[in-house]
Structure 1
Amino acid sequence: MIVFLNGEFVPEEKAVISVFDRGFLFGDGLFEAMLVRRGEIFRWDQHLERLQRGVDFLKLTVPCSTDELFRFSMQLIQRNRMPECLLRLNLSRGITARGYSPKNALRPAIVLTLHSAPVLDGRRVPRWRVITSSYCLPANDPLTSFKTANKLPEVMARAEADVAGAHDGILLNPRGHIAEGTSCNVFWVRDGVVCTTPLSSGALPGVTRAAIFELCVKMNLSCREKNAKPADLHRAQGVFLTNTSMGVIEVESLDGRKLPRSPLVKKLWAAYRALL
């Protein structure tokens with residue numbers, strides 16, 4: 001596998017950064033994961049807009065322009081001959097003197113890697129078993145608006161799901177409201193309305209989440225943001241998740257209890273596949 005690291009294409013075994021890099025020491029950085037279909041990067045602009053918002057908020061330095069990043073990404077796809085994959089972009093603040101202060105950061109690290117994309121059955125909606133995690137995400141925290149390199153709550157929630165034999169865990173905020181899954185936004189259908197959690201709950205402004213909003217407008221479906229608790233999902237007519245790698249995922253069960261199925265979930269899944 002060829003990796004892009006700080007302006008060079010190198011074999012993966014030579015793609016290394018300093019042990020003093022703040023991304024390694026503190027998770028001081030950002031990342032984005034993008035779907036590549038037929039050699040094209042799906043919704044590149046939206047992913048880079050979110051990355052730029054995070055760069056501005058964290059006051060990071062990007063050592064190349066957006067146009068250069070796109071060109072390097074396309075070259076990486078071509079060099080590895082992977083027209084169907086996931087592209088991951090990692091950006092670290094770089095190296096500073098010991099301690100938390102980000103002053104005088106040197107050599108920001110930027111890395112592009114490719115990974116196998118999930119193989120999906122094009123005939124049916126993927127279905128997941130989900131649990132409610134014991135780990136929380138903060139509400140009204142600006143950091144949850146970006147894909148920061150510090151994702152320990154999501155890591156621990158996914159570990160809980162692994163132990164429970166589930167595909168994913170749903171994290172709540174301290175108020176008991178649903179924030180998001182470990183790598184996905186949460187949607188449900190109630191009385192014909194497609195609902196999802198507001199960003200203030202701790203949810204990431206997902207690129208696929210935004211695509212579902214667009215599809216609801218095109219399909220004349222009502223879509224709204226509202227706070228909800230796990231019990232509300234049990235009372236819903238259908239529950240689904242969205243993320244970059246898999247698109248729309250129907251939730252089969254929550255905490256071991258089967259959930260109802262809504263035909264709207266399949267319609268949105270089909271519409272999203274058509275969008276791809």
Structure 2
Amino acid sequence: MRIKKAVIPVAGLGTRLLPATKTVPKELLPIVDIPAIQYVVQEAVDSGLTEMIFVTGRGKDSIEDHFDEAPELEQVLEQRGQKELVEQLRTISKMVEIVSVRQKQPLGLGHAVLCARDLIGDEPFAVLLSDDLIDAPVPCVRQLLNVFEAEGESVLALRRVPKPEVRRYGIIQGQVLSDRVYQVEAMVEKPEPQDAPSELAIVGRYILHPEIFSCLEKVPPGRGGEIQLTDGIAELARRRKVYAYEFSGVHYDVGDKLGFVRATIAYALKRADLRDQLKKYLATAMSEG
């Protein structure tokens with residue numbers, strides 16, 4: 001079955017980036033001059049997905065507005081002769097079909113995915129987390145879809161992390177099937193390094209079988225009443241096969257201050273209009289520091 005839909009949860013409070021996120025959604029904070037959420041949507045589009053479902057919360061309407069038409073702004077830019085900017089804005093508004101559903105309470109990532117159930121129906125779908133940017137020649141979601149198309153079951157994105165960092169991630173225990181492909185046997189959410197079954201961390205890209213919804217309904221709420229997606233996937237793995245793929249690409253956690261800075265520098269260095277000046281500045285800053 002061809003996967004068309006992606007769920008993108010954007011209801012989070014962005015507490016790791018306060019005070020910047022007090023009034024501006026974290027998803028709209030720019031990596032140079034492009035909001036993080038646009039990179040995530042672009043990855044989904046480049047992977048062949050055609051329908052985006054935003055799971056939003058209070059104060060997040062501006063995320064949808066970013067992907068909408070802006071005729072008044074376009075008119076002003078046209079009057080100023082800034083035709084290239086007008087074309088950029090029109091390209092954004094034509095990227096993909098977007099619908100949204102409201103997560104009325106912050107009850108965890110699993111609950112956010114569950115909120116999209118009626119819009120997904122009985123078909124497999126992708127989940128992309130907006131805190132995770134993945135720079136890869138082949139989009140990360142496309143890499144997961146390749147495994148899904150071969151196996152017909154759920155697929156999680158993995159990256160190997162240093163042992164001290166495992167406490168920040170869901171960690172899998174799995175059987176190696178082939179190069180980069182694992183069958184998931186168990187998962188542990190944010191374990192202490194000495195308790196982690198591996199150093200393979202789940203990163204915010206998933207292809208999920210629709211049975212995940214009944215699994216999430218069964219999962220008991222954890223700390224703060226939150227329903228964890230990892231717990232739902234663990235239940236899914238007890239019912240049917242779940243695979244994981246150690247993707248190729250560079251991962252940035254832009255919900256983290258250092259990760260946000262790293263991503264901004266890395267993406268700026270990829271741009272011809274900024275690269276040389278930025279290299280000179282960084283060299284000067286390092287020598288003076």
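Read the figures in this text as sums done on the coordinates, not as results from a lab. In this text, all values refer to a predicted model and were calculated from it rather than measured experimentally. Cβ atoms are built from the backbone, for glycine too; each structure is taken alone.
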- [ ] Work out mean count of other Cβ atoms within 10 Å over residues 16-23 for each of structures 1, 2, then name the structure with the largest result.
- [x] 1
Open item on the list: Matching task: 16.4 is the computed value of mean count of other Cβ atoms within 10 Å over residues 40-47. Pick the structure from 1, 2.
Closed with: 1
TODO: Assign the value 0.05, calculated as FRET efficiency 1/(1 + (r/R0)^6) of positions 88 and 216 (r between Cβ atoms, R0 = 25 Å, to 0.05), to the correct structure from 1, 2.
DONE: 2
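I have 28, 15, 14 for semi-axes √(5λ) of the Cα gyration tensor in Å, for residues 24-135 alone, calculated from one of the structures 1, 2. Which structure is it? Show your work: numbers first, answer last.
Values: 1: 29, 21, 12; 2: 28, 15, 14.
Computed on structure 2.
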Task: Structures 1, 2, by mean count of other Cβ atoms within 10 Å over residues 192-199: label with the highest value - done: 1
Open item on the list: Please compute relative contact order in percent (Cα under 8 Å, 6 or more apart) for structures 1, 2 and give me the label with the greatest value.
Closed with: 2
- [ ] Could you figure out which one of 1, 2 the value 0.75 for FRET efficiency 1/(1 + (r/R0)^6) of positions 224 and 240 (r between Cβ atoms, R0 = 35 Å, to 0.05) was computed from?
- [x] 2
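Work out which structure the value 0.35 belongs to, where FRET efficiency 1/(1 + (r/R0)^6) of positions 112 and 176 (r between Cβ atoms, R0 = 35 Å, to 0.05) was derived from one of 1, 2.
1
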Open item on the list: With helix-only ellipticity at 222 nm (-39500 (n - 2.57) for each DSSP H run of 4 or more, over all residues; to 500) coming out at -8500, pick the structure among 1, 2 it was computed from.
Closed with: 1
